[in-house]
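Each in structure tokens, the structures are laid out below.
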Structure P
Amino acid sequence: MVDPVVPPFVPVLLAALLMPLVGRRIGHAVGVAATGAIVPYAWLASQGQFLQVKLFGFDAVLVNVDPFSTLMGVIFGFIGAAAVLYSLYTEAEPMQTAFALGYVGTSLGAVYGGDWLTLVFFWELMAVTSTLLIWHHGGRAVRAGFRYAMIHGVGGTLLLAAIVWHYAEVGSFLFSAADGGMAGTVAPVLAAVGIGINVGFVGLHAWLPDTYPAPHVAASVFLCVFTTKTGVYGMYRAFPDGHLALAYMGGLMAVFGAGMALMQTDMRRLLSYHIQSQVGYMVAGVGIGGALATGGAFGHVFNHILYKSLLFMAVGVVIYRTGEQSLNRVGGLGRRMPITAVTFAVAALSISGFPGFNGFVSKGMVIVAAHEEHLELLWYLLLAGGVGTFLSFMKLGYSVFVEGEYEGPVRDSNAGQSVAMAVVAGLCVIYGLYPPLLFAILPTEGFHFSTYSPGHVGEGLLLAAIAAVGFALLRDPLKRVGRVPDVDRLYNPLTFYGTRGLVFELTDLYAAVDRFVVNLSGATVAAVMDPGGTAARLLGLETVDLRAGIGRSVLLVTSVLVAVIAFLLL
């Protein structure tokens with residue numbers, strides 16, 4: 001075992017700083033090494049080790065090794081290395097990958113922090129580095145990045161307010177100061193909404209499909225991993241004992257995200273909605289609480305990072321080779337891009353929860369936990385989300401790789417892309433076929449779950465069969481669906497026109513105050529320069545003589561002094 005003398009984010013951030021200076025290939029090699037080294041570091045670090053520091057004058061724990069941070073560190077490090085390798089072979093510029101490594105490093109800082117102050121500090125740095133990663137691509141990614149930054153600024157502010165309120169309740173930022181998570185009544189609500197933005201609560205989710213299709217395809221591989229999964233980690237820290245409201249919100253996310261994904265034609269927008277849907281299972285697991293549900297939630301974090309990054313890699317190769325993002329402009333690519341098609345199929349079966357793939361294991365844990373807790377409505381919501389997921393990926397896979405014929409020249413993934421995708425796809429299969437490997441790294445223990453029981457396998461096959469029938473009936477109608485509006489269609493113009501109206505009104509108010517002050521100043525100067533004339537104008541007289549003799553002047557001055565002294569004495 002090793003002790004965390006050096007925080008795990010340090011080598012990754014150093015690699016980010018070196019990336020633009022050492023050349024593209026060397027820089028990416030350093031990035032792969034720095035992120036890959038986190039895997040053994042996280043796995044071998046002694047449980048219970050911590051690094052205590054002072055942050056802004058408060059006691060803080062910069063590194064806290066426990067089963068939750070270990071799982072997050074292992075998967076963040078592994079997928080970071082795979083994504084950097086993919087970036088190298090997808091022509092990502094060194095500066096883009098530098099921003100991506102900054103994003104990975106700050107995410108590691110957030111999940112390894114042992115207190116709320118450290119977590120929110122890196123949480124905000126995550127928002128900054130991910131925004132820079134989005135902006136770097138230019139074009140429509142700039143506007144999407146501004147909207148992303150604004151909504152995450154709101155979320156971070158709400159989380160910070162929750163943390164301050166929590167500190168007022170318990171007198172410490174340390175997680176250990178309140179075993180039940182956020183203390184009091186106000187802090188948990190603020191934390192739920194603030195973190196809910198990061199995980200994509202229904203109504204707070206529109207930044208996901210708005211942002212992730214906009215930047216470079218390699219940037220999307222990073223973006224699909226870190227923000228939402230760090231959000232799930234933060235949600236557990238805030239609600240370690242669960243909360244039914246979170247559980248049902250997770251169920252709604254699973255259904256809503258899958259339903260919206262089904263109606264998309266932009267490939268990355270479809271995948272982005274499925275981030276919300278799959279994170280819904282994680283939020284539901286955290287909300288249910290207990291060893292099985294919490295283990296399922298974090299098992300799904302681990303598995304989702306594998307198959308979702310693989311989906312963005314495979315779709316990214318399609319976009320990289322064809323230049324097209326719409327399902328309507330590609331087709332029949334399975335025969336010409338077999339490696340991409342096979343790895344996509346593995347990822348699609350994994351996210352859908354088909355038996356034999358990793359999503360089947362962790363998704364099943366959450367569904368069974370809901371059933372065991374007699375949360376029947378939640379159970380049905382999670383099953384419905386599963387059907388929607390199968391349908392969505394039948395549509396995506398059929399449209400891209402089976403139906404039609406893309407007319408332009410196209411090649412399959414190159415060597416580096418193929419290696420990155422094949423390794424991740426292999427893990428999706430391994431963790432699906434041999435669940436004890438996944439159970440060994442889960443942060444909870446003592447639960448009983450039979451992955452391949454006849455009932456569970458039958459449930460997975462039944463959901464797939466229902467989806468297959470549904471796809472056969474809906475395939476043609478789905479082609480006629482245009483872009484379906486989301487809540488951002490409402491709040492984006494409201495925010496724009498509301499902000500513009502506020503600016504106009506404030507400008508008019510400032511101008512009115514400015515005119516008043518200028519006129520008052522002019523009148524005051526005129527009164528001082530010509531008091532007699534001013535008095536005459538005010539009284540409506542031709543002239544007013546304000547001259548006074550020595551006696552009247554002495555009396556006036558004495559009266560003023562007496563009044564001032566009396567006021568001070570009283």
Structure Q
Amino acid sequence: MSGSASFANLLERRPDESTESEMDAMLTDLRESAPRWVAASLDERIELLERVMADTRAVAEAWTQEAMTAKGLTPEMGLEWEEMFGGPVAVVRNARLLRDTLLSIRDDGRPIPPGPITQRPDGQTVVGVFPSHPTDRVLYQGITAEIWMQPGVNPGNLNASIARAYRRGVTVDPTVSLVLGAGNVASIGPMDVLYQLIAEQQVCLLKTNPVNRYLGPHWEAALAGFIEAGYLRVAYGGADVGQYLTSHDEVDTIHMTGSDKTFDAIVFGTGEEGAARKAADDPIFTKPISAELGNVTPIIVVPGPWSDDDITYQANHIAGSLVNNGGFNCIASRVIITHAQWNQREQLIEAIREALANHPERHPYYPGAEVRWQEFIDEHPDAHVIGDAGEGCVPWTFIEGIDPGDTENIAFTVEAFNGVFAETALDVDLDVGVFLEAAVEFANETLWGTLGASIIAHPKTAKDPVIGQALEQAVADLRYGSVGVNCWTALNYALGNPSWGAFPGHPRNDIQSGLKVVHNTYLFDHPQKSVVRAPFRAWPAPFWHVGGAGDALVRKLVDFEADPKSWKIPGILSAALRG
């Protein structure tokens with residue numbers, strides 16, 4: 001059976017906190033099930049993923065409405081699409097892509113990315129991963145995605161670097177993974193679980209975050225097939241529950257999405273002793289751990305011949321990448337990097353202000369938002385504030401013209417995790433190549449984190465042979481796990497085909513955006529970064545633009561992703577055009 005009606009018992013409200021005896025029992029169950037999961041056939045795994053697709057679609061409406069209520073969103077705000085796209089749509093799509101990969105392994109012996117497979121001038125191997133199906137070309141017109149591999153991977157050995165855990169002769173140890181769910185985006189917990197189950201072949205205990213624990217029963221309904229089979233359990237609680245689980249003998253590995261402060265607390269402990277351990281790189285937690293931990297996300301705006309309509313479009317693009325989910329995204333745009341001598345800089349800044357003013361204020365549902373806002377205002381009292389401030393309010397806040405030489409500025413070093421973002425202008429030669437080189441250096445060396453970065457460049461600018469080469473070099477030089485060209489890097493997250501995670505190489509005592517990746521539905525073993533490219537201007541506007549999506553559209557998308565049929569596409573396109 002499938003569907004939310006089949007899981008009425010799972011939708012009953014859970015207590016606020018799982019007891020130690022309940023968690024002990026969960027981990028005992030998972031320990032007993034881990035050998036079965038390692039030995040499970042591809043057909044069983046495929047069937048379970050198809051169950052996720054159907055069950056998530058069945059619970060999508062209830063899931064979305066509860067998230068709306070919890071975040072203070074009303075139907076009049078027109079933001080149901082945001083919760084459904086960032087929740088059920090992403091989960092169903094992720095499950096479908098993983099299902100397709102397992103079908104390919106079963107039928108062809110390995111995943112077969114759509115290609116092309118190329119090498120950059122420096123020898124780095126690049127694999128095209130999107131579009132992966134003819135319907136992608138219709139629904140996501142002009143969008144492409146690549147995964148750039150780590151050094152050492154080349155076209156000759158690429159096949160050996162895909163889905164190694166599924167290759168013949170490879171032994172996978174039965175493993176119990178603790179997944180610490182994020183409290184902001186509704187799809188993160190389920191998608192992290194699916195990656196641990198399918199890519200890492202580990203059974204999972206998912207601990208919900210107290211901020212969105214209300215979603216736990218819906219997640220249980222969506223993932224009920226894995227729960228019933230004994231491969232997944234869900235626990236509820238706060239920091240004390242997390243501490244109990246992270247130190248539990250039956251937990252073999254941890255994957256977490258959240259704060260670098262939480263990572264440090266797990267790995268090194270807290271207080272002065274924890275700080276000393278971190279400084280000495282002397283961890284108290286030595287088991288394998290992977291993490292996705294946030295970013296001060298840059299958007300590099302390349303000077304070019306922008307029309308007034310271009311300015312308006314890109315202002316909505318940039319503003320939309322902040323206001324989505326109230327700014328409570330690890331990939332929310334935080335620092336716009338412009339050229340100080342670009343004659344359209346002030347016009348773009350004013351258009352961004354207008355776009356922010358056209359978006360409704362949000363309830364600051366994430367803990368600490370007001371305190372963090374005040375910290376930014378204390379350092380920048382001249383910030384442009386749009387909306388009311390005070391208890392229960394965090395207005396959209398735009399800090400303009402920060403000196404790029406002020407490298408310790410709070411806007412460059414602290415992830416605001418609310419409705420605050422900034423702009424800095426680089427005063428270099430009015431040469432696009434020089435600007436790109438300086439902007440990349442600023443992003444790499446000054447801004448905290450390496451999760452994602454975007455570059456916006458007018459097509460006439462990009463078509464210039466010299467500038468086009470400089471633009472490609474900038475993409476290559478950005479030390480970020482996801483790069484978006486003319487798109488917000490949330491698209492790297494939402495597509496599922498690209499890898500998602502920090503740029504590799506952070507030591508554990510300077511973890512920044514984390515280590516290892518998720519999503520990555522072709523199961524590459526050594527991805528370095530994903531690069532998604534989009535048109536400078538798309539019609540209809542992408543989902544994250546201010547005013548750029550619609551509730552009818554995402555309802556059709558969740559239905560399509562759960563059961564992709566070409567005859568459904570005209571209805572999706574019609575809904576997209578209506579907005």
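Quick note: the coordinates plus some simple rules give every number you see, no bench work behind them. Since the model is a prediction, treat every value here as computed from it, not as a measurement. Cβ atoms are built from the backbone, for glycine too; each structure is taken alone.
Brief remarks on what is shown
- At a computed 6.5 (distance in nm of label points 7 Å out along Cα→Cβ at positions 336 and 512), which of P, Q: P
- Identity of the structure behind 22.5 (criterion: mean count of other Cβ atoms within 10 Å over residues 264-271, calculated), options P, Q: P
- Each of structures P, Q was scored by Rg/Rh (Cα atoms, Kirkwood Rh); the highest score is held by P.
- Of the structures P, Q, the one that 5.0 was derived from, the read-out being distance in nm of label points 7 Å out along Cα→Cβ at positions 16 and 312: Q
- Per distance in nm of label points 7 Å out along Cα→Cβ at positions 328 and 464, the highest-valued of structures P, Q: Q
- The greatest value of FRET efficiency 1/(1 + (r/R0)^6) of positions 72 and 96 (r between Cβ atoms, R0 = 25 Å, to 0.05) among structures P, Q is that of P.
- For -24500 (helix-only ellipticity at 222 nm (-39500 (n - 2.57) for each DSSP H run of 4 or more, over all residues; to 500), calculated) the corresponding structure among P, Q: P
- Given 61, 48, 43 for Cα extents along the principal axes in Å, for residues 104-431 alone, calculated: source structure among P, Q: Q
- Answer label among P, Q for the case where percent of Cα pairs over 20 Å apart, for residues 24-159 alone, calculated from the coordinates, equals 66: Q
- Given 0.00 for FRET efficiency 1/(1 + (r/R0)^6) of positions 440 and 560 (r between Cβ atoms, R0 = 35 Å, to 0.05), calculated: source structure among P, Q: P
- Value 12, calculated as relative contact order in percent (Cα under 8 Å, 6 or more apart), assigned to which of P, Q: P
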